[in-house]
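K.L.:
Next come the structures, one after another.
Computed from the coordinates by the stated procedures, all read-outs in this text should not be read as laboratory data. Computed from a predicted model, the values in this text were never measured in an experiment. Cβ atoms are built from the backbone, for glycine too; each structure is taken alone.
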Structure 1
Amino acid sequence: MSQFASPMTILMVEDNALQRRQIEAQLQPLGHRLEAAANGQEALDRLREGDYDLVIMDAVMPSMDGFKACELIKADPATADIPVIVLTALSRDAKDRSYAAGADDFLRKPANTLLLQVRVQTHLRIRGLSRSFAAPLPPAKAKVLVVSTSALVRSQVQNHFGKDLAAFLEAQGESQARAQILAHRPDVLVLDTDLLEGSAEALAVAMHEAEDLRDIPILLLHSPGELETWARAEAPLADALEKPLAAPETRRRVGLLAKLAHLQQLAGGA
């Protein structure tokens, strides 16, 4: 399942041995190296000594919690560019606290395996591409194709992300989406599972099989429970977002894939 020329190294910060084994089992198919730390302080020590590409951080741990550890990782110029995904069972304000501490992403335990895998892969791709450029140029407006039968969903994606930050295209079904892709070559595809006609899964698979389209990152908009079907089908995704949509998370998810698309374009032109 790995899409990398060589494995990358993930530091998993988790004090619970059972949960460490569960996360290891979820990530093992990706083919990356996994190392573990039992708390925030041990994570900081390991990051100073080793070369890591991603941190998966629990929030509640002895010695130093994940929020403080994340703050210190992002405050140190030597480690600030390492992406941190907070993975916690905490509810209430845990997401806001994670992002306030500088986390790059947030997932609740127990994490859906497909969602954890695609988020890890996308952050690692961005990490790998970013290392190729001393200072990437500011991205131009991303061209985003939003495919959904729902006018509300199409409008929400555009308004949540910001119509001034991207050029948006729309389609309601698979055939219309294929025509838009061939005519305009979008940078990002936001694909709802609810289409007027055709299949979101078939469209994603067809893009993956087309050499000139497979690098277009796909953000899947899904209803509760639908990710399990996608996991069994192994349809290619770069990210997924559950409906109904909330503006901050829509903005973050589309922005992440726009960044990935921009770096891929720079790498392709290098």
Structure 2
Amino acid sequence: MPSHPLTEADPHDHSAYSSWMTGVAADYPAGFAVDFHRHARGQLLCALDGVMVVEATTGRWIVPPTTAVWLRPHVGHRILMRSAARICSVLVLPDAARDLPDTDCVVHVSPLLRELICAAVALGTQVCETPRGELLASLLLQELREPAALPFHLPWPDDARMAAVCRAITDHPAQGRLAQDWAQSLAMSAKTFHRHFSKSTGMNFGQWQLQARLLGAMAAIVCGQPLMRVALDCGYESHSAFTQAFKRQFGLTPSKFLPAPPPPRA
């Protein structure tokens, strides 16, 4: 998988600029990875097109269009492109971000918020250098205070043993290994495994595995894979069973995440 290191010295960090809000956009091919890094500013990451996965020290998020990830200042993270994607990033100084979400999360991007993000990105490192830009930035922050966090978060353990289990599940969501199988491979009792897993993730093993499978399914759906194939890849034997599980978890049917058809030609 191709990757690109992004460090504090990278110009995308924007820590040296006087504007309290800055923006940047970049196009990435499918399979591209932006290496683990962190910013001194808070960051709003939005995929205008395509699907990305954001992996942070505080969790893992699938980010389809119409959503964005908010990351607090200094939170380490990396970005994986599940498809070709245009990524917009708005960075905010910590003092300006004090009233923004106090946890890292996925938020809904309304049409207005999307336009504000695009406008901030167009102004680049000088968003707040004009009265218009200052107003635009203030409205963007106001919009970001409004949306409720979406349930697209997958907590990631800092325990290396549990992290290895989680990585195997996300890499192969249809595999059927049970908690006792993982416990045996780690030379611990099932009870000890469950205790370590819950302590590391804040979720029990079954809940976490279901969330991981369905978040992976969401990304595949947005990328255009047939629903039946997605259901089978997630370990479900039927389209209806998959649809019911998806709706219970996210409140929407899988079809709501299907890519919009292209507009008819004139």
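K.L.:
So helix-only ellipticity at 222 nm (-39500 (n - 2.57) for each DSSP H run of 4 or more, over all residues; to 500), computed for just one structure, reads -13500; which one of 1, 2 is that?
P.N.:
Label of the originating structure: 1.
K.L.:
Next question, about the same structure. Assign the value 12.1, calculated as mean count of other Cβ atoms within 10 Å over residues 74-81, to the correct structure from 1, 2. Working shown, then result.
P.N.:
Numbers: 1: 12.1; 2: 18.4.
Of the options listed, only 1 reproduces it.
K.L.:
One of 1, 2 was used to compute Cα Rg over 2.2 N^0.38 Å, for residues 50-161 alone, and the answer was 1.09. Which one was it?
P.N.:
Here the read-out was taken from 2.
K.L.:
Looking at structures 1, 2, which one was Cα extents along the principal axes in Å calculated from, given that it came out as 54, 41, 33?
P.N.:
Numbers: 1: 54, 41, 33; 2: 61, 50, 35.
Comparing all candidates, it corresponds to 1.
K.L.:
So, one more: To test your reading of the models, identify which of 1, 2 gives 13.9, 45 for Rg and Dmax of the Cα atoms in Å, for residues 130-217 alone when calculated.
P.N.:
Only one of 1, 2 returns 13.9, 45 for Rg and Dmax of the Cα atoms in Å, for residues 130-217 alone, namely 1.
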